[in-house]
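Before anything else, here is the set of structures, which you'll find just below.
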Structure 1
Amino acid sequence: MAACNAWTYRGISSSVFRSLQQVGKKQGFTIPNAASGKFMITVVGMNVGFQYAWDMNAQTLLLQCDNKPMLLGCSTIKTFADKIISESGGRVS
């Protein structure tokens, strides 16, 4: 069961996806080199799990938080995700 609703991001070209992977590495997490998958990040000292599906042709990324601590709200997680997407060249929907 998902911890938060899914978020859709647009403008996720191959270069933006690679940039997302690089930003992730700089922040200490790894986004798999695949069109869909799962990854874990640490936000304010707490582990947060995500699943994603990237449609290269439509240039969209569906991102969903599937595991989070109760104390960490979905809006806080989305703000963090939005920032990384924007820094990488994608568009927040």
Structure 2
Amino acid sequence: MNEKKFLQQMYGKLENQLEQEVKLADDSIEISEGDKVIFKIDSKGGIFYAAGKQYSNIVNKLHGKIENDVRNTKEFLKVMDNSPELTAVDLNAP
């Protein structure tokens, strides 16, 4: 799986769906509430989150969604990596 593609795909999904601030770095995505990073997704799909009690409602609300998005994006990119390249013949419709 291309790690840069993974981060770009995840960033695009999360940026449009979350109320929290989403930042794309070279090797991770950070999701913040105020000045506190509450989730971090690394380039391999690992998910890390804040354990602070004051963020537990936000973390609980978002965890399943983020986990699902990570899994779906990894599966999509795996399929794309294993797909044959399109050729001009593939693009000719009858």
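Computing relative contact order in percent (Cα under 8 Å, 6 or more apart) across structures 1, 2 gives 24 for structure 2.
With helix-only ellipticity at 222 nm (-39500 (n - 2.57) for each DSSP H run of 4 or more, over all residues; to 500) derived from the coordinates and found to be -9500, which of 1, 2 does the value describe? Structure 1 accounts for this read-out.
Comparing structures 1, 2 by distance in nm of label points 7 Å out along Cα→Cβ at positions 58 and 82, which one has the largest value?
2
Among the shown structures 1, 2, from which was the value 3.0 of distance in nm of label points 7 Å out along Cα→Cβ at positions 2 and 18 calculated? For distance in nm of label points 7 Å out along Cα→Cβ at positions 2 and 18, the value 3.0 is produced by structure 1. In terms of distance in nm of label points 7 Å out along Cα→Cβ at positions 10 and 74, the structure with the greatest value among 1, 2 is 1.
Computed over structures 1, 2, Rg/Rh (Cα atoms, Kirkwood Rh) reaches its largest value in 2.
The numbers here are math on the coordinates, done by the rules we state, and not lab data. Note that the structure is a prediction, hence the values are computed from the model and not measured. Cβ atoms are built from the backbone, for glycine too; each structure is taken alone.
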